[in-house]
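Computed from the coordinates by the stated procedures, all read-outs in this text should not be read as laboratory data. Nothing here was measured: the structure is a model prediction, and the numbers come from that model. Cβ atoms are built from the backbone, for glycine too; each structure is taken alone.
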Structure 1
């Protein structure tokens with residue numbers, strides 16, 4: 001194999017300003033195929049979910065105040081070393097690699113060592129900070145010019161390399177990176193060289209993230225405003241008349257759930273529609289897998305039922321997981337949905353019915369109340385005596401549905417096809433968030449998520465449990481889940497009338513409306 005073939009490649013990828021949704025498609029593609037990832041302090045850790053489990057993650061963050069994991073020279077050398085080892089290396093950098101990101105310095109080292117490289121641009125924090133603060137950095141009615149400048153280099157220098165005399169009035173909008181520490185110097189320089197003291201100024205911290213915070217003042221007042229508000233790095237400074245448009249254009253910080261930190265409990269395997277909808281409305285969601293789904297060891301009950309499907313009048317699905325594992329078993333036994341011909345299909349709710357449609361099956365019955373009891377009540381509207389019912393479900397589940405049907409004379413075959421088990425890991429992280437009082441709300445979408453959440457936080461007694469959840473609101477998707485919450489001595493604050501994820505999100509938003517009582 002030639003030397004060229006054994007060499008790896010280093011990809012400098014702009015991670016964007018903080019919102020993981022602003023990563024480019026090219027950046028995501030490279031992360032999904034990375035063998036090594038070097039990532040910075042300002043990189044949103046949610047981006048690392050795109051990285052294969054087998055990849056090596058190396059934190060090389062540099063934080064204000066001199067708290068550096070590695071020197072820049074050390075990072076340059078490591079990139080070159082990994083690049084020459086034949087690895088696919090992604091260097092994930094906050095913002096854009098070439099805008100105050102030292103990307104060129106890293107490339108110079110790669111070129112020196114003969115390492116192949118590629119640069120993927122990212123959304124720079126300057127434009128993101130302005131946009132997410134509701135400030136257009138250019139506007140025909142205000143200015144058609146903008147300048148980007150670093151405020152970091154001014155400290156300790158007798159003469160700045162920034163031409164403040166030309167910059168002060170040479171650009172309509174000035175965006176200063178890393179300018180908080182030297183804000184008094186920067187504002188003084190701009191006013192000294194002709195910028196009016198009443199020029200509007202905005203400072204935006206943690207732009208595009210749920211922790212974003214913006215303050216507004218003038219060149220004459222912004223230093224005091226920032227100090228009184230306790231604004232610390234990372235933050236950007238935006239100078240110019242366009243700041244006056246913030247009241248009109250602001251959208252990000254006005255979202256109904258903005259800044260509210262929520263724990264979303266879910267299964268590891270299922271995509272979280274709940275998280276997407278909450279974050280769309282401004283919430284800061286921490287996902288914790290409180291359930292891990294596994295297949296059962298013995299499928300004999302289900303296999304026997306499948307061999308005799310013609311004898312069943314109904315098959316009932318009470319969860320998305322039941323559908324997933326049922327059709328997995330069909331495939332594993334070289335069968336398909338044709339075995340359901342002649343059998344009526346019941347689904348516990350609309351989401352379950354929609355999942356069945358993905359397999360080409362339309363539910364014959366969806367109850368008005370999306371619970372096992374609601375499904376039983378709908379079935380009992382007709383005579384169920386001597387009817388044969390198949391119920392593929394979790395290994396451990398509530399007995400309400402089969403018991404109600406059996407009491408009405410139906411013959412019910414309960415076939416366990418999957419089981420819920422608590423996942424391992426992240427317990428300490430979850431407890432720390434609760435102890436620090438960072439959590440506004442916890443959501444529960446099933447009784448199992450409640451039980452396993454309580455297992456994860458591992459409270460020694462009821463008193464400690466209430467201390468950990470003091471001030472934390474609880475949202476439960478339906479009455480069965482809510483009852484499990486109450487049985488554990490906790491209070492349900494939010495419960496939708498309809499037991500679906502969109503209705504749950506709507507109920508949470510109603511709860512946090514400013515005029516809600």
Structure 2
């Protein structure tokens with residue numbers, strides 16, 4: 001069930017945003033990034049239960065026009081509302097999906113760029129993501145072998161026709177080739193204040209398993225039972241090798257973007273029918289025998305494909321029994337430029353209605369992926385942070401259990417990326433200086449969700465309303481395992497607003513919100 005704010009009020013906003021994106025001045029933007037050095041780097045102030053006892057409210061605000069970056073304030077419920085036209089009402093008696101968490105991908109590119117920093121700054125960057133003074137990520141995505149955000153193509157077994165994978169090795173993950181990606185993962189797991197749910201995703205098998213002996217150009221697997229079985233075994237070998245390094249995984253996706261990409265970087269093309277048959281005849285039985293606790297996510301592709309892929313795979317009971325969830329990317333239906341027409345969140349609601357026992361998880365998203373008109377980093381671009389906020393909130397209100405960013409860090413050019421498919425990231429590193437990195441608005445928007453909506457939290461009932469003059473506030477509410485209520489509210493408008501949050505039995509939180517801002521509120525039920 002989605003809140004009221006997803007109404008058609010966004011259509012006019014979408015037209016304006018499309019015009020802005022395509023206009024000659026679209027490349028002009030202000031830099032709202034935060035520079036982190038040895039001497040200065042902001043942290044997130046914590047809060048304690050005493051601050052929300054009784055009528056207490058803790059809030060965190062990030063806004064474009066002032067110094068607020070996850071800035072903490074303490075206030076109280078009031079007996080009457082502030083007369084604002086926009087109203088939010090919480091109903092904690094209505095509960096929906098349980099949250100798995102939020103995080104980003106631990107890619108070769110991330111490891112390489114982080115390693116370019118001096119040790120003190122490496123620690124500082126990772127603390128920004130994983131420590132109590134940071135935004136407390138709880139999810140991590142790990143590519144199985146190389147992807148475009150590597151310095152080249154490699155696999156874990158280059159020996160042709162080695163069907164039993166006797167030469168399988170993850171040694172490259174501890175090498176300079178990957179920036180010691182394995183070491184980065186271990187550091188993150190040891191540092192994190194919360195347990196990290198890792199999930200893995202393959203981009204491509206070894207080239208010898210494909211019909212073209214290549215992993216670019218959208219190849220398919222060789223149509224031989226021995227190849228299918230060997231590819232399924234490859235998954236088990238990966239998880240065994242990582243277990244031997246003390247690293248366990250929560251989940252795996254069957255294939256990154258199986259519907260295909262541009263062909264310029266690695267992929268393994270599958271039809272829905274091929275993925276269905278692979279999971280029920282090979283991968284499902286294989287992982288059941290070696291990694292029975294591992295969750296399997298199908299799809300791992302654009303939301304536009306949801307109706308066809310879910311009906312093909314989940315309507316087959318022999319395949320569906322192995323599937324725990326559905327992975328989602330945002331690239332073909334992002335922000336509200338087109339969502340009023342393509343309705344990706346309606347597609348998600350339909351999947352939940354039809355398959356309520358399968359979870360949905362945002363498995364990849366980034367900005368700066370559109371060639372020519374909007375590719376690569378835009379240091380400090382506020383609109384890109386708002387785009388994250390809109391998508392995360394809309395996914396959560398359409399039953400997603402979490403959201404995963406792409407690379408946790410990149411260099412100032414948006415790489416390294418051997419396929420020149422550069423993009424943006426929440427943290428960009430000056431690899432030449434070695435002692436400077438920048439936090440984009442995307443970092444803070446993600447933090448408004450990741451830091452406060454703990455794993456095991458449950459989405460709760462929330463109604464957001466406006467009037468003919470003011471659209472409803474974009475909002476989502478949650479009940480945490482510790483019993484707090486968390487409400488995230490976003491204002492993407494060019495003007496500030498007065499609004500209020502009503503909680504039965506407690507009163508009103510009255511807010512005067514700045515333009516282009518996001519807020520998180522924490523209080524007792």
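Overview of results
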{"item": "Entry that produces 1.04 once Rg/Rh (Cα atoms, Kirkwood Rh), for residues 304-447 alone is calculated, selected from 1, 2", "result": "2"}
{"item": "Structures 1, 2, by relative contact order in percent (Cα under 8 Å, 6 or more apart): label with the highest value", "result": "2"}
{"item": "Structures 1, 2, by FRET efficiency 1/(1 + (r/R0)^6) of positions 184 and 368 (r between Cβ atoms, R0 = 35 Å, to 0.05): label with the highest value", "result": "2"}
{"item": "Structure responsible for 1.6, with distance in nm of label points 7 Å out along Cα→Cβ at positions 344 and 440 calculated and labels 1, 2 on offer", "result": "2"}
{"item": "Value 12, 42, 30, 11, 4, 0, calculated as P(r) over Cα pairs in 10 Å bins from 0, in percent, for residues 112-223 alone, assigned to which of 1, 2", "result": "1"}
{"item": "Structure from which 23.5 was derived, Kirkwood radius over Cα pairs in Å, options 1, 2", "result": "2"}
{"item": "Test item: mean count of other Cβ atoms within 10 Å over residues 168-175 calculated as 19.4, pick one of 1, 2", "result": "1"}
